[in-house]
Structure formats: structure tokens, C-alpha cells
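Just so it is clear, none of the values below were taken in a lab; they were calculated from the coordinates. As the structure is a prediction and not an experimental result, all values here were calculated from the model. Cβ atoms are built from the backbone, for glycine too; each structure is taken alone.
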Structure 1
Amino acid sequence: MTTQPLHDPSRESYDAATEKRIDALLVGAIDPHVHTGPSIANRALDHVEYARDCSKAGFAAIVTKDHDYSGVMTAALIKKHFPELTTKVYSCIVLNNVVGGLNPYAVEHTAAMGGKICFLPTLAAANHFRWEKESGSVHPASTSKIRPASVVRILTEAGEVRDDVKEILDVLARTDMVLAAGHLHISETWKVFEEAQRRGVNRMMLTHPEEIVDASLNDVAGIAAMGAYVEHSLCMFLEGSKFQHRNADDLKRHIDAAGVNKTIFCSDLGQVGKGAFHPIEGFRRAIKICIDHGYSDEDIRKMVSHNAAKAIGLEADLPRTP
């Protein structure tokens with residue numbers, strides 16, 4: 001497949017050999033966590049626009065994520081009305097207030113319509129409220145301007161996984177969807193993941209351990225050892241990113257903690273404003289970091305493509321190799 005690099009004003013230029021290498025590594029890439037629109041938050045591009053850009057770059061698939069709605073209906077419309085797109089578009093559900101929080105009906109519906117991932121609460125997680133208070137940040141996708149957000153609790157007062165969470169875990173086990181940790185505190189994630197394994201959930205993913213969730217490198221290693229994948233939000237590691245609070249060496253430490261075979265890259269991009277890169281530019285810069293740290297093309301391809309395909313069940317979408 002011939003790639004057509006995007007004309008992105010934020011794009012960094014590298015020497016011709018590196019550009020060619022990055023272009024090749026993007027073919028078959030999967031972005032399993034991207035914030036395209038429409039959304040209550042301002043987004044730089046919508047689902048169709050991103051799918052077009054990804055098709056030009058050779059991406060195999062994307063999973064659109066909104067904090068408030070399941071995008072499975074939009075994904076179905078894109079599949080029907082834009083058959084020329086070579087990048088497959090999937091979506092997910094996030095168990096925040098707008099979908100009713102811990103709503104098994106919504107999860108089952110998302111699964112029935114081809115949804116791939118169920119995120120535990122993000123903006124409605126108790127830990128997210130703590131993070132906002134301590135950091136002084138207000139998430140741009142917050143629904144508090146409409147109605148004050150309320151906490152969706154995962155654990156009982158005794159610290160046990162709630163029965164309504166267990167019901168959702170049973171839905172995920174039955175439908176083979178991915179359980180993603182969302183913005184839970186890492187101490188909560190451990191309990192939910194352990195309960196999920198007991199209930200037969202086969203696909204689990206730790207969401208951006210580098211921010212909000214208070215995960216250590218030991219947590220990253222332990223979560224990977226239990227069989228879950230570790231998903232890194234690339235926007236948090238890139239020089240010049242408005243979301244950066246880690247650096248290239250931190251990304252390497254996280255990769256090495258989980259291991260190349262359990263590490264997944266996602267852009268977590270799509271926002272507006274200076275320092276909010278195009279999601280594909282986020283991937284390009286992260287691949288350059290990996291090249292600079294000496295990772296092989298095979299290992300980089302695992303982290304930008306193959307591991308996500310395995311974690312989510314998208315192996316059939318990957319380009320066929322000769």
C-alpha cells in the first residue's frame with residue numbers, strides 16, 4: 001500500500017530515510033482511543049475526517065471514543081456510506097453519567113452493534129473528581145455545565161466490587177468485549193481486573209497509567225503479567241504537546257515495564273488548540289521516539305498495530321503480508 005503523508009502544520013520533518021520508515025510503520029496501525037467529534041467538547045476533526053486521513057496513511061482501524069455516548073451507530077453509518085475508506089471504524093462505550101453509569105443494557109446494546117471496548121467511568125470516576133480537585137483542572141468534555149456530574153462508584157464502602165459492576169463484567173465475558181480501566185484509581189483497577197478474570201473476561205486494558213490513575217511502573221508490570229494490555233496515550237509524552245507531562249525516556253520505561261508484547265499505543269488526541277497535534281502526527285512522533293531508543297521495526301509494529309489487533313480482536317483488519 002502506498003502511503004500519502006498528511007500536510008499537517010504541526011508535523012515534524014525528519015530525514016528522508018526516517019520519513020520513509022515511519023510511513024511504512026504506520027501502514028496497518030490501529031488507533032484504539034481517539035477523541036474525534038461530534039462531541040460536547042470542541043474537537044479538531046470528526047470521525048469521517050479522521051477515517052479519511054487514516055486511510056491515506058494506511059491505518060487498519062480506529063476506535064472512536066466519546067466520554068458520553070457510544071459511537072457504534074455512527075460507525076455503522078460510516079461503514080455503509082463511505083465504502084471507499086480503507087480504515088475500519090469502530091467505537092466503544094464509556095460508563096459515565098450520560099449513558100446511565102453502570103448500565104448493562106447500554107453495554108449489551110453496544111456489543112450487539114459491534115462495539116469493541118467498554119471503558120469503566122472516566123469523567124464520572126471518583127478518582128477523576130479527586131484528580132480534578134487536586135490539579136485544578138476541569139476536563140473540556142465535562143457535562144457539569146448541563147447538570148452537575150455525579151460519581152459512578154465501582155466499589156462498595158467495604159472496598160469490594162459492586163454487584164452492578166459484576167453484572168457488566170458478565171456481559172463483557174459473554175460478548176468478548178474489552179474491559180478498559182478508564183479513570184479509576186489503580187487500586188480500584190486491580191480489584192476490578194481480578195474480579196473480571198474470575199468471571200471469564202478475556203480482554204482487559206489499563207488506560208494511560210502515566211496520568212490520572214496513579215499507576216507505578218510496578219503496577220504496569222503487574223497488570224501486564226496478569227495478561228492485560230497497557231495502553232499509553234501518546235499525547236502525554238510528546239514534546240510540544242499541550243498534554244505533555246512525561247518525556248521520551250518515561251515512555252521507554254513504561255514500555256520496558258510491561259514489555260513490548262503487552263504495550264499498546266493510542267493517540268488520545270483529537271482536541272483543539274495549540275499543542276493538540278493531529279492524531280496521526282502523535283503516532284509519527286511516538287514512532288520516532290521508539291526509533292531513537294533503538295526499538296526494532298518488528299517491536300514498533302507490535303505497539304502501533306499488532307497488539308491492539310490482538311487485544312480488541314481486529315486481526316482480520318490488518319494488511320495481509322506476502
Structure 2
Amino acid sequence: MEMRRAGKSGLTLSRLGLGTMTWGRDTDTHEAADQCRAFIEAGGNFFDTSSTYGDGDSERVLGGLIGTFFRREDVAIATKAGATFPDGVRTINNSRHSLIAELDKSLARLETDYIDLWQIHSWDSLTPLEDTLSALDYAYTSGKARYVGICNFSGWQSARATTIQESNTAKAPIASVQVEYSLLNRCAEDEVLPCADATGLGFLAWAPMGRGVLTGKYRKGIPIDSRAAAPHFVKHVEPYLTESSSRIVEAVAAAAEGLGFAPLEVALAWVRDTPGVTSAIVGARTGAQLRGVLKSEEITLPAVVRQALDEISR
């Protein structure tokens with residue numbers, strides 16, 4: 001699998017990252033191990049998790065695989081902090097105190113003494129940005145985080161954070177920004193991708209398959225074993241089960257049929273090879289599903305197909 005630099009940093013990531021949002025909840029330890037094996041065999045090195053995934057169980061499962069399926073120094077583990085769900089309500093707290101406390105808990109769950117990429121999960125309008133960034137400085141200078149990044153920041157928020165960190169060589173340089181990006185959601189092209197290009201940030205795309213909708217599985221309804229049928233995931237999928245999204249899905253399916261590929265391969269290859277994208281983060285419930293996703297590594301979209309999908313989804 002091709003390795004790419006995250007912007008102007010020294011962090012090198014595989015162009016596909018393995019997302020672990022379902023680990024410890026919908027994906028048990030056995031299936032997680034199967035996914036890990038398939039991903040490593042395909043040449044991947046980038047694992048993305050979060051302190052919130054499975055209430056920390058995703059990190060625990062991933063940490064339990066270190067030393068069995070890979071050496072710690074051979075992979076890049078990214079996790080996130082700042083978001084919690086007290087009483088089931090999503091709460092953002094990017095205060096220095098809260099972030100550093102979460103960092104130590106993540107390190108314990110992952111059974112490691114450092115994180116390759118520690119990321120702020122989301123923007124916090126109630127906490128001064130300087131306070132938030134001071135936590136990144138602490139993690140970076142203490143060696144608990146090799147690199148630091150931001151997630152789900154807008155273009156101006158990303159530029160502001162990057163500018164503050166570049167103002168002093170003693171501060172932790174921001175290496176990457178992670179936001180949603182797919183044929184069904186191209187909002188990143190308005191500000192975030194240009195910002196990443198201008199400031200030298202790596203760009204990490206989450207949900208590159210449109211939260212599963214671009215696989216074509218919802219073309220004739222909602223399968224009972226799909227995420228849209230799961231109470232804790234349905235709210236994430238429903239926004240893309242629209243008439244406008246359906247037209248894009250049908251275009252992807254038509255392109256896939258003409259090329260002899262699966263729709264998910266076409267949708268993923270489109271994101272993966274967009275200029276400026278460092279890595280596209282994919283997730284799967286089972287090892288078999290992930291192996292299907294990894295087949296996208298075998299294809300490159302013809303320019304005419306890429307242009308047609310650009311126009312249809314713009």
C-alpha cells in the first residue's frame with residue numbers, strides 16, 4: 001500500500017487508514033483481530049480510534065493487539081480527545097485539564113507510552129483556543145504524542161489553530177486535519193482542503209464511502225444487518241438516504257458496473273486519489289467486509305470516469 005506524508009510533517013501514513021469506531025461494540029475482539037491481520041497484510045500502517053468509540057473499548061481492543069499482530073514501532077496509532085457522552089449526551093470539552101486527563105486514559109487503554117497522532121475531536125466554542133492548544137503542546141513536548149492534529153474544524157478554525165502553533169517554535173506544530181469527505185459530502189473542498197494545502201497540513205478523510213451509502217447496499221431499502229438498521233448508527237446514515245444522494249449512488253453503481261468493480265471500490269478510489277488527500281479512513285464490521293474494501297487498492301479510476309463523477313456530485 002502506498003505511503004504518504006501528512007502535509008509538511010514527518011508523519012508517514014498508508015493511503016488507507018483503518019477506522020475502529022465499531023470495535024468493542026459491533027465488532028468483537030475476534031473480528032477486530034481478523035481486520036487487523038487483513039489490513040497489515042495489505043500493507044496498511046494507520047489505525048484511527050477515539051476515546052469515545054465504544055466508551056473506550058475500541059482503544060482497549062486495539063491495545064490488546066499490539067505485539068500479537070504488529071510491532072508497536074511499525075504502525076501509526078491515532079486517537080482523539082475532547083468529546084464525551086455523559087448520560088448519552090454528546091459534550092465537547094477541550095479544556096487543558098480535561099484533554100490531558102483523557103490523554104492519560106487513552107495511553108492506558110492502548111497499552112502504549114505514546115500516541116503517533118493525538119487529535120482534538122471537535123471545535124469547542126466555550127473554551128479559549130489557546131487553552132486547548134496548550135494541551136497539544138504538553139502532549140508533544142512530553143513525548144506522549146509524536147504528532148498532533150485536529151478533527152472536524154472548519155477552514156478558518158484550522159487556519160487559526162495552525163497560525164497560533166506556528167507563532168512559536170516551542171509549540172506543537174499541527175500535522176493534520178481530519179474531516180468527512182466523500183462523493184456525498186464535498187464540503188471540505190470549500191475551505192478545509194484549500195486550507196490544508198496552504199498551511200501544509202495532512203488531510204485525513206473520514207466516511208469516504210458516504211457512511212456506507214455509496215456501497216449501494218441501500219438502493220432497495222435498509223438491510224436488517226446494516227448500520228441504518230442499528231439504533232446507535234441510524235442518525236448517521238439517514239442524512240444520505242435522500243433523492244439527491246440516490247442519483248450519485250446510481251452514477252457510482254453504473255460506473256462500477258462498466259469498469260467491472262464494486263461501487264465501494266469506485267467511491268473509495270475517488271476520495272483516495274483526490275489531490276491533497278493523505279489518507280482515507282475506512283471502517284468495517286467484519287474482516288470479510290474489510291477485505292472487500294481493500295480490493296480498492298487494485299484499481300485506479302480512468303480520468304473520464306473521475307470527471308463524470310465530479311460533475312454529477314458537485
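When log10 I(q)/I(0) by the Debye sum over Cα atoms at q = 0.10, 0.12, 0.17, 0.18 Å⁻¹, for residues 45-148 alone is computed for each of 1, 2, the one that comes out at -0.34, -0.48, -0.83, -0.89 is 1.
Work out which structure the value 11.5 belongs to, where mean count of other Cβ atoms within 10 Å over residues 157-164 was derived from one of 1, 2. Answer for the origin of the read-out: 1.
Out of 1, 2, which one gives 17.8 for mean count of other Cβ atoms within 10 Å over residues 61-68 as computed from the coordinates? Going label by label, the one that fits is 2. Taking 19.8 as the value of mean count of other Cβ atoms within 10 Å over residues 29-36 derived from one of the structures shown (1, 2), identify that structure. Considering all the candidates, the number was obtained from 2.
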